[in-house]
Structures are given as C-alpha cells and as structure tokens.
Structure I
Amino acid sequence: MKNKQIAAVLFSAGLAIAGMTAPASAAPADNSIAVEAELSEQNENSQENNATVQTSEKSDETQGETSSDGETPGDGETPGNGKTPDNSETPAEQKNGFFYDETTQTWSLYQNDVLQSDFTGFYEGTINTITAWYYVENGSVDLERSGFIQAKRNDDTTENWCYVKNGQLQTDYTDVVKVGNEWWYVKNGVVPASGTTVAQNENGWWYIKNGKVDFNYNGFAQNEDGWWYIRDGKVDSDRNDVIKGAVNGQYAWWHIRNGKVTFDNTVAKNQNGWWRIENGKVNFNCNSVEKNENGWWYICGGKVDFNYTGIAKNVNGWWRIVGGKVDFGCNSVEKNENGWWYIRGGKVDFNYTGIAKNRNGWWRIVGGKVDFNCNSVEKNENGWWVLRGGKVDFSYNDVAQNRNGWWVINGGKVNFGFNGTYKVGVRDYYVSGGKVNGCNYYMPQNSISLPSGGYNLSTANIGLKVIKVNQEVCGNSSERYTSATERAVRNFQSRHKLSVTGYVDLTTWKAMGYSEYDWYNLGTYRTPMKVTYTSNRQDRINAMIQTAIDYKNAGTGYKVGCSGTPGSYVDCSGLIYQCLYAAGINPSSNIVDHALAIHEYTSINLAADNRLGRSVDTNSLQRGDLVFYGRNGKSSVCHVAIYAGNGMIYDSWPGRGVTYRSVNIGGYHVVRARRVF
C-alpha cells in the first residue's frame, strides 16, 4: 500500500474518533464544550495525520498502463520525469492555497509558492475535495483542533471566537452553549462580537448581547423572527399578557402571546383589565366595539368596560351591550343616551319600521328608533294598534285617528269586526268594518281653522284689535269702537295724510306703528292643541280644564269680545272657545265672529248649538261640562263657565278676569248644561 493510501485510512479513522457535542441545560444545561485556557489557549496535543495524502504522482495502478494502441505517450517516458515528449522543459506549478507536505504529513497554506508562516486564522480552501474554512496556525492547517478559537478570517482585522471541529470552522453550527461560567451564542460557527438578538437552544430562547446570554436583562428584544419578551435573560414563552416597554422605538403597552409580540388586532388581558390591541399595542384612544376570540366587547378609552350596558357603535353599526359584551341573542327594544332602539340579533336595525316589543311593552319604531311622539294607529304583523307616546296602550277603548281615518279601538287594537254605533261618553260614532264614518256631535279635529283676522275695524267691532286702536288714538284701553273712536281715527288719518274714512284698514294700522302680523293674528289666536290622534274622552276633558287653568294662572283679564292669549284678555265665551280648541272641537261660531258687536254675547250661541254636545241635568254636572247662566231669574243665557268638579268652575268675569270659584254665582243661576264628551 502506498503512503497516500495509508494516510487516507488514518485520516478517516481520526474523523471517526474526533467529535464534539454542544451541551445545554434548562438553566442552560452544564455539559460544556472543552475550551482550553478560557477560550484563548490552543490545543498542543497533536495526533497522527489521518487525512488522505494527495500528491502530484499517479497511483501505482496507473503507472504501468499504456494507451489503447500499446504505445506509451512519448518514447517510453512518463510525464513525471520533467521532460516533454519533444524533450522541451515543463514550467513548475505555482502553489496557491492548501498543499500537502508528505515529509511533514501536514497541510500548509501557500501564496505564490510562499508558505504563509506568519498567518494564523481561518482560510477558505479545499482539502480532500472538501471546501471549508480551515484553521491555519503559522501557515499550517491544524486538522486536530476542535473547540473555540479566537481568530480572524483571511485578511479580516477583527478576531472573533469561532467554533472549530477537526480544523474546520463549523459554519453550519448555530447554538447557545456554555463556556466556563458563561453562555455563548454561536451563529454559523462564529460568536458575534457585538449587537443584540434572541437565539435558541434546546432549552429555550435567550437574550444575547455581544455574543453572550445576558441573564440580567428584562424587557423586549428582537431577532429575525420578531420581538420577544425577555425575563432574566430568557424568553418567557409561557407569558400571555399586555406589557409596557419599547418595541421598534415605541414605548407602549404590547400584546404578548407565548412570549412574543403579536402585532395583531384583538382584545387582550393583563392584570389591570382587558385592552384594545391594534397592531400589537394598546390603543388608549379606542372608543368602539371590538372583538377577540371570545366575542365583541365595548371599549372605552382603550379598555373593556364591563360595567357598561347599553347600545354602542363601531364601524359595522350599533350593538346591544350587556356587561361590556355584545349580546347577539338580543331581539328587543333597548336604550342608550340617544334613545331607545330596535335590536335584531344584537344589532340596531335602522331599516325597521313597525311595532316591536321589550319587557316594558310594545313600541312604535321608525327607522330603528322608538318614536315617542307617535300618537296614531299603526300596524305590525299582528294587526293595527293604538299608540300613545310611542307605546301601544292595551287599556285603550275609544275611537282613535290615523292618516286613514277614525277607528274603533278595543284593548288597544283596531276592531275591524265592529259594525254599528259605538258609544263613548255622550257621543255616538257610526262605524263600518271598524272605521268611523261620522258622529252625532262635532268630530274632534287635529287643527282648528278660523276665518281671516285681517278685517277692517269700525263701530261694528269690539275686541283685541280695537283695544290697540283706542290706545293709540284715544289714550284708553277700551275694547269698544265708539263714535269717539271713529272721530279720533279720522283726525289721525288726516294728520298722517291718509284717506280719511273713520275706519281702520291695514294702512292706518301700520301708520299707528303696529305690525302686519298682529293685524291678521290678534283676533284669531288658537290655544295650542293639547290632544292627539289617540286622545280618548278623558284626555279631551283634561285638555279643556288645563286650558282654563293656564288662563287663570297667567292672570288673564276680562274684556268683551276678546279671546286672546293667556295673560291678555278673554270674556266668558272667549275662554270657553279656547278650552274647546285645546280639546279639538271647533264649533260653527268662532272667535272672529265673536269680535263683532252683534255677537257680544256668544254664550247664547254656544248654549243653542246642539252639535256641541248633549244637554244634561244641571244637578248632575261632571267635570268638563259647560255651564250656562241666566240673571235675575230669567231663562235667557248671558254667561258661560266650565265645570271643574266638586262644585267649582272656571270662568272669566268683568273686573276679575279668569277665576276659579264656586258654581253658585250671586245674582245668577244655572239655566242649562251641555256635556261635550
């Protein structure tokens, strides 16, 4: 066997014997790689070179062979004798890289035929067809060296600690290993001299600073896989939390899942509560409804508010919240600070218009929201219902109105099966298929229409507008347009170069300094309606009484032919007109006609109006009845009041204005009564 074959066998045997493990432990483990003299001394004990010898000679098996034609390449001479077939000289091969010296049985590093005896470090080259970084010491390759070596590569000026096995830099080796009392991070065979990262061994992930595990570090650190939460130098892989610290240069609270910053969007927990996470960190400006794997949650100032029950908004709509969490099982009518809302499957349904239920009753919904102003008859899938203040009134038994007409209501619901006369109080309603077609008395109105108040003033008139004229031209507040008033008007018109007529038209009125608005409206005031489409009998009686109370409380005075605002002037019938208007009743006589002198005692007209209501026994008066009086034992009507109950009335009386007093008036007696409802 030739020398190079023997060397190959020995090198192969050496590789089988030489081997090195990188121990670790949970703290990490204490199975250390032997490192001589604290990573600085070199291995002095050499073994036989076990590498296969590579030479420039041909093997014995090939030296005696000939070419296929039986001839040698050139006159029986071999290429190794330094001669060419034509006897010319062959240039010597220049040595660059690794070459094997049979004499010393070592591999050496050459550059331009020069042994690099002053080079110690790692050099990349090929030995035995294996290209790698080999450790070279004073120009010789040390194939026996294993462990950590502090050296440079090629012409680098920086030395690093490197992990070597059988003379080769272990560029495929990455681990965290213990060296002496410290743990080192080896990446691709080299310990990084500077910088920070997070690296792994079989016992976990570790915070590395300048190549070593820093067991004193607590905080966040980054590697190529992301950002990690470090506790005592090690990734806290069991940690699921929201923790404060700096990540990517941002100091914030970060969501940690299994020790890693997630950069997700969720709702996550720490010891202080549950928090809205956006791109991994708490968004303290979040006021919304957001989700995690457990549901959707109401967030206020970035934190789940478990005390909140109501309706809250996010980008997808408005949601029913119970105890801080969306209740997807809610199908009801619920409230927030903006109102009450129709909820379907936990979400406000803005497309819904109808009647829906909650624990408090059934409600009119318009565009998803309860319409508390709804006083009408509306429908859902179960029928048509009377709504008062937005709520179905199941106690309602009367007639009620909607845009389609008047209807008989029984137990809050339209009775489409009713045909005939439906009686409510003194009123008879004529009904077909549940719908009212008429009544024996005035049907209640939803608005009161009166003739125009833009009439000229003359001795034929009395009332509020006349008071204004007398104040301007006569210096008094009489409600009567007398001959003296007429003369004063003529003088006024003459002074102001107006047509001298003695009566007041709009031009003269405005010349007196009064507005066009007052010209048309002073004599046509109607008290605001106190009833709705769904007001029942008692509601209308209450409206009449309340209006009388309003006039009394305002200190309203008495003047003939007047029916003004509370606090101005009304006579006895002027007060009753306003009470009737408030309840939706508009008699054929009105306050505009009342301002004519010929209609000074309109109480007579009211007493005679059989459509106003039923005549009743004066000894059986009920609240809301109209009470008519005569004087000095006469039967003719000269005064009217409204009965308030308990023997008391409201009326307007000369010199006293609107009062609340006994039904018994000295010098007067009740001659008749009429029940409007």
Structure II
Amino acid sequence: MLELSGWRVVPGRTGDAVAVWGRGRTAWRGMLAARLSGRPLITLEEPVLRGFLPAGAEPPLGLAIDDVGVHFDAARPSRIERILAEDPLAGGEAALALWRRLGLSRTNAWAAGPLPDPGFVLVVDQRRGDAAIAGGMAAADSFARMLDAALAENPGRPVLVRPHPRGRGHLDAAVLARVAGRARGRVDFVDPRLSPWALLQRAARVYAVTSQLGFEAILAGHRPRLFGLPFYAGWGLAEEELPPPPRRGRRLDAAQLLAGAALVYPLWYDPFADRLTDFATVAGIVAEQMRQWAANDRPAVCLGLRAWKRGAVVRFLTGPGGPPVMAADGAGAVARARARGGRVAVWASREPAGLGAACARAGVELVRLEDGFLRSIGLGARLVAPASLVADPEGIHYDPARPSRLERLIAAAAELPPAALARAEALRAAILAGGVTKYGLDGDIPALPAGRRVVLVLGQVADDAAVRLGATGPVRDNAGLLAAARAAEPGAFVIYRPHPDVAAGLRPGAIRAEGLADAVLPGASLAALLARADAVWTLTSLGGFEALLRGVAVTCLGAPFYAGWGLTRDLGPVPARRRARPTLAGLVHAALIDYPRYVDPVTGRACAPEVIVARLAARDPRMGRAPSRLAGGLARLQGAWPRGRWPWRVEGGG
C-alpha cells in the first residue's frame, strides 16, 4: 500500500523519512532514528475497518499513514485529529449507511450464537498492555472505575462485560467477584466471539475506555460513556470522564466522524486487483467474506469428496463452526454431524442411497455440493480446483424432480430491486466482454458459411448427473439430441460440439456425428461459437445458460435449471412449479450472484463473482492450476478404486 501510494520503501538507514508501526515494543528504535537523523517520523497503523480476519490471520485491507503523530495519543496532535478539526468531512452519510447496513466492525469473523436480551449495559474491556490505554490518558484502574460507574448509573439493568477476544483484559473474574455483592447478580461476561454490532444494537448504554467499540457505538447511534480519550472523544459525540484536549473544539455528527476516520485518513487496498481503492469497495469485499462465513455457521462433515478437491472445498466451508472434516460413509457422516451439532455436506453426484432419509431421522441438515457456474480455466476432469461452489440445503440445481435453492432464488428473482438487477446486467456485460465461460477454454473456430443459419448442438458427458436426472423427455443422449436438431433445422449449418471432457477422452459420451452435423468442433471456444450461433440445442448443458447470456435462442430437450421460466423453448417436460417469469437479469442474479460461493484462488479470500469473472477474462494462469503429477495420479486412482476403500484416505478429526 505504501508503494502504491507513492512511497518507496527501503530498508536500513537511507530514505527521506522513518516509518514505524504504531507504538509497539520496537517502535522506539525508529522514533530514535528519526530524532537523531532529523528525518520525519511516519506512523503506520490499521484503519477502523481492518478487514475480515484479525491481525496475524490475513493482511489488513487499509493503512493509516500519520505524519503528525499517532491517532491514539491524546497528548499530542495527530493527522486524524487535524482532519476531524479542519476537513470538510463530506460523504459520511453514505459511508455510515453502508457501515450500518453491513453491521461492520474492526474485524468481522464473528461466531453465530444466542444474543443477550436487549436492554443491557455493555462494558468494553481491553487487553492489558494496549498502547491506546496510556495514549488515551487512561490507566489500569480506569476499567474498575468504569465498571463501578456502569453499575451505579444504571440501577436494575444487567451489566455485560465484553472481554477482548484476543488477550487477557483488566475486568477478569476476580474483579467481577469483588463487585458481586453490589451487583446483586446483575454483572456477567458476554461471549467476545459474538458480533460487536449485534451487541451494540441491543445495548441500552455503552461504556468504554479507549476501545474502538466506543467509536462503533457512536456509529450505532449511542452516546458512549468514555473513561479515556480515544481519537473519537472530544467532538461532542460521547460523555467523557476526562477533559479532552482544547484542540478538539469542533462539534461533529456520526457521519462526519466516519468520514474523517474512513474516507479521508486511511488508504484502502483491493487485494484482488492489487491497487488502491475506496472505503465502499473494501466494505463490499468484507461483506462478501462475512456472507460466506455466516453460511458456515455450523461444522460440516463432508462425504464423497475426492482427495484432490478437499483442499479447495475446505476454503468454501470454513466458518464459525470451524473447518469441515471428512467421513468415509453416510452412517459415519450422520453420526459425527449429529454429535457436533453440524450438517452433512455431500458431493451431490456421489450421494449414497438413503443419506437424505438418514439425515432426516437424525435431525441433521443435509447440503449437496457441486461446482459453481464460473469455475476455472481448465477441466475438473483434469483436477483443476473450482473457484466457485454451490451448497444447496434443498436439493441440487440439476435435479428437476425436487425443488432446489436455485429454483427458489430464480422464482424470487422476479421481485428483485432495480439495484440488484443492475448489478446482474453489469456482471453479464463483463462476462460477454471477457469471453468468459465455465471452464475458460479457448480454441479457434473455422470459417463458417456466410448467409446460412448456424445451429450449435452441445454434447454432454453421457453419465453426468445432469443428464441422468435432467434429461426428462424422450431424448436422453447426445445422438438423439443431434438427430432432433437436424430434423428440426434441415437447412441450417449444424455444428456439434462434444463436451470437453468427452473430447479429451476423460469421460464417456462420444458419438458418430457424420451425416447429421456439418461440422464437429471439439476444441472450439464455446464463447466464439456462441458469438456465431443463431440457435443452441441442448439436453441440460450449462452451455444453454451461457447462450442465454449472449442473447442466443435456446431449445432444451431436458429440464436444466434455466428451463421452464419463459426464457427458453422447452421440448421436454419441466416442473409445473416453475411458474415465475423472471427477466434474464433476474436469472443471472440467482444463478451467478445469490446461489454460488466464490473463493479467489490467488488470494484465498472469499470474493464476489465479479472478481472471478475478471480473472477468467484476463486468462489468469492461476485460475488453472492443477495438482502435481503424483497427486493427480493418486486422485485418479482413487476415482477408479471401489468407493470408500482407497487405502491412503485419511479422515479428518472430529
């Protein structure tokens, strides 16, 4: 971030300024070097929105660069103090609305759990040795005085102490025991793993020393009682125990405070594009991580995952319940999930018979896993890990015999607000501009005859679950599909494109297309073919959805997820429950934004679909990484071994 903002970082004693991190144990060295050399001292710190995970787990998404002092030192001026005193502080209303809507905090990987009843007094503890305590003119005894005041000033209300989640604080069990007589059972600890924003929304009053939770309390609409002088004290937004510095005479509102702290003071960084960005973009990045994290509120016990895919799936299924574990069979998976209060997650095409009934009897949720629709550069059969995954607790999108979460989302998409539809249209435009398809494969197409109608017929893997379950009409294989297309389009130039896995000899489904197809193009780019096609025929191929994205007419002989909504010509039976009539943008929002989860293979962070589309459009080679030859060979051998009996399989601990 420093280099992106124009600084050149050099080690040693050269340079025009000396930079230190905060006021930690080693900062004195840099401060001394600056004083002895006469060079300016620059202090670096994390901003008010660090990101998703805490320090040590991932780099921050922002950086505060202070060339005046440090934000938590009330005895001396700082850059943030000057900003709050002098800057116009515009744009804070939108930032405040965004902060509140997303329920942000400094970090945001919080656990799911029961929240206390509303109406309590929240007392915020801090770690011992936190430099912000002394910097804010407070001391260890400030915390005891704060607790005493909270009890005395709020008779009858429960008082909940929030410990710091990452270290020993000042208000431990011994302190609470000393006030037990006066408290009369009113004081207790609250789980520090719970969302601070959720606690602030339920609290009647908030007490803090210099913790950032006091700042967040102001954003939540509180007027916190402060027993120190953090950067947000002295601007008319809190009740301060100590007199603030006379430098802080300006009266602010919460939007102005956030404008200074989040819009003017820090730099913000987009880790996906490796560039500086703005607060709203970083908030969106964090929100996507929060969404995926919250979806994994309970531990998952996985079943049916091949060894090469497990590492990728772990990234999609880790959350407050911890990382997923693996099970060897359905009975073991159900038993372990029930014991852990978790759910069973099975690869949909490898679901054992009777698993759904066993989960229902045990009261265990079952979710079915599959690759998402924006996947990778390269084939799954070549062991390229997916960048997207669906986890469906209702069914699975390619099985029309039962409802699925995607089907429900498509039905609801008819009522999406304009902003959501605009986002879907922008995503669709990016897909088309970048020539993006599920596997991101390129390949030349030959010259096609001018003036003739071009019909593209999409072959599929013969034993693929989408064919076995979704080919619901009289035509259920590639040969029948091609014959039906030729019969319906006798004068057209018919192109047959075998599925890439079939063309590569990795999966079954090869047919003799001579006499029915005018051209067989196994290696051609799907995006390039769709750009030339007037119509597409398919059983259930995702290529039909990709054709819809490009405005190509699609005829379905089966019942893929995108059929039955009025957007395709359906020659096979489709579920009668598909009565809604969403727009194409609504279908895109459901299938590419709401339904899947995405993890960026480059940074390892959960991300929005726009990130994956950008990487696929750029043909980023990191989107096509496959295992080593040895690992790939073992994984293929695992696939050929009798299911569940491969000798090297290691099950996760439970």
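Each value in this text was obtained by applying a stated rule to the coordinates, not by laboratory testing. The structure presented is a predicted model; accordingly, all values stated were derived computationally and were not measured. Cβ atoms are built from the backbone, for glycine too; each structure is taken alone.
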Exercise. Which of the displayed structures (I, II) returns the greatest value of relative contact order in percent (Cα under 8 Å, 6 or more apart) on calculation?
Worked result: II
Exercise. Distance in nm of label points 7 Å out along Cα→Cβ at positions 240 and 488 computed as 7.4: which structure among I, II?
Worked result: II
Exercise. Given that Cα extents along the principal axes in Å, for residues 200-463 alone, derived from a single structure, equals 111, 54, 25, which label among I, II identifies that structure?
Worked result: I
For this session: Tell me which of I, II gives 21.0 when you compute mean count of other Cβ atoms within 10 Å over residues 264-271.
Result: II
Problem set entry | When volume of the Cα convex hull per residue in Å³ is computed for each of I, II, the largest belongs to | I
Exercise. Can you say which of I, II returns 14.9, 36 when Rg and Dmax of the Cα atoms in Å, for residues 96-143 alone is computed?
Worked result: II
Exercise. If FRET efficiency 1/(1 + (r/R0)^6) of positions 368 and 568 (r between Cβ atoms, R0 = 25 Å, to 0.05) is computed to be 0.55, which of I, II is the source?
Worked result: II
Exercise. Thinking of I, II, which structure, once helix-only ellipticity at 222 nm (-39500 (n - 2.57) for each DSSP H run of 4 or more, over all residues; to 500) is computed, gives back -9000?
Worked result: II
